[in-house]
Every structure is written in C-alpha cells, then in structure tokens.
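Next up: some structures, all given as structure tokens.
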Structure P
C-alpha cells in the first residue's frame with residue numbers, strides 16, 4: 001500500500017507538474033517533500049498540498065494514514081514534553097544556585 005508521500009508524488013506526476021514547481025507552489029523545499037513520512041506529515045500540510053493539486057484530501061489519507069499521523073503527533077508531543085521537562089529542571093537548578101550565590105553576596 002502506498003504511503004501519503006507516494007500518493008502525493010504520484011498525483012504530482014499524473015498532473016505533469018515538476019517537483020521544483022510543486023515544492024515552490026506549496027512553500028516547501030524539494031528535500032522536505034522527499035523526506036515526508038506518514039508519521040511526521042501534518043494534516044495542515046496535506047490539506048495545503050491537496051488544495052494546490054486541486055484534489056480532495058481523501059486522495060492521500062485513508063484510515064491507516066490517519067492513525068499514523070495521530071501517532072506521529074503523539075510521539076512529537078511526548079518528545080517535546082521530555083525536552084521541556086529537562087529545560088525546566090535545568091532552570092530550577094540554575095535558579096537554586098543563583099539564590100545561594102545571591103545570599104552569600106548579601107550577607
């Protein structure tokens with residue numbers, strides 16, 4: 001079964017649009033288009049592509065793809081949450097050190 005990127009590229013080819021023209025038309029680089037995956041592509045990107053190609057979004061998405069998109073978003077949110085937690089912990093540590101130094105100076 002074709003993934004979303006495969007379906008998009010197939011439609012681009014059927015419409016005889018050059019990849020560079022397509023990429024420019026949707027505001028992406030050629031590399032970004034070739035790096036699309038079902039897990040990382042955003043629905044808003046699929047919608048923009050469908051609008052540009054004048055086809056329904058359903059040409060690219062089936063129930064399987066919807067699940068992959070949601071899963072990809074969930075993974076991204078979890079990773080972002082981990083990074084945010086690390087940053088907050090680091091900030092708390094720096095804040096604690098700052099308070100200690102501030103107390104020493106003001107004695």
Structure Q
C-alpha cells in the first residue's frame with residue numbers, strides 16, 4: 001500500500017479595489033482539496049476539504065499588503081466508515097511583505 005498521500009489543490013481568487021486607485025479592496029477566494037489516492041483500505045480518496053474566504057485587503061505599497069476576513073472550512077472525514085463533515089468558522093489574516101533581501 002502507498003504511504004504517500006497525493007492531493008490536488010485548486011485555488012481561485014478575486015480581488016477588486018473598493019474605488020478607483022483605492023488601497024482597500026474586497027477579497028474573495030475559494031480553495032478545494034481532492035485526495036488522488038488512498039493510503040490504506042480504510043481511507044477514502046476524492047473530496048477532502050473546501051476553504052472559502054471573504055474579507056478586505058489593504059495595500060501599503062505594491063509589495064506590502066494585509067488581508068483580514070472570515071474563512072469557512074469544510075473538512076470531510078478521511079475514514080471510509082464515517083460520513084462525518086466538520087465545519088470551521090475562522091477569522092483569518094494574512095500579511096505579505098518583501099523579504100529583507102528584496103527590499104533593497
């Protein structure tokens with residue numbers, strides 16, 4: 001039996017300024033995970049989880065940005081005998097900035 005689990009991740013993102021040349025923007029994204037194989041006879045392949053996000057982003061510069069918002073995560077049980085699904089509700093934040101090497 002294969003001990004390495006392979007997953008496909010598909011990420012789709014939408015970001016749009018709230019007004020022309022605004023540093024503040026609406027951000028929406030969705031990410032789906034699909035298991036491509038099973039690592040044992042009792043684990044399932046197929047749909048694994050889905051993450052959806054809605055929030056606001058603020059750009060300090062072309063390279064520095066922060067995003068904060070609501071994320072909903074649906075996780076499918078990986079055990080074949082259980083049909084459980086778990087929902088997580090989260091406040092999510094992301095910061096992106098250039099590394100010290102890229103800043104100069």
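Points worth noting:
- When Cα extents along the principal axes in Å is computed for each of P, Q, the one that comes out at 76, 29, 18 is P.
- At a computed -24000 (helix-only ellipticity at 222 nm (-39500 (n - 2.57) for each DSSP H run of 4 or more, over all residues; to 500)), which of P, Q: P
- Source structure (of P, Q) for mean count of other Cβ atoms within 10 Å over residues 28-35, computed value 16.0: Q
- Each of the structures P, Q was assessed by relative contact order in percent (Cα under 8 Å, 6 or more apart); the largest value belongs to P.
- Highest-scoring entry among P, Q, by distance in nm of label points 7 Å out along Cα→Cβ at positions 20 and 84, is Q.
- Here FRET efficiency 1/(1 + (r/R0)^6) of positions 60 and 92 (r between Cβ atoms, R0 = 35 Å, to 0.05) was derived from just one of the structures P, Q, and that gives 1.00; the source is Q.
Where a number appears in this text, it was derived from the coordinates with a stated rule and is not lab data. Only a predicted model underlies this, so the values are computations on that prediction, with no experimental measurement involved. Cβ atoms are built from the backbone, for glycine too; each structure is taken alone.
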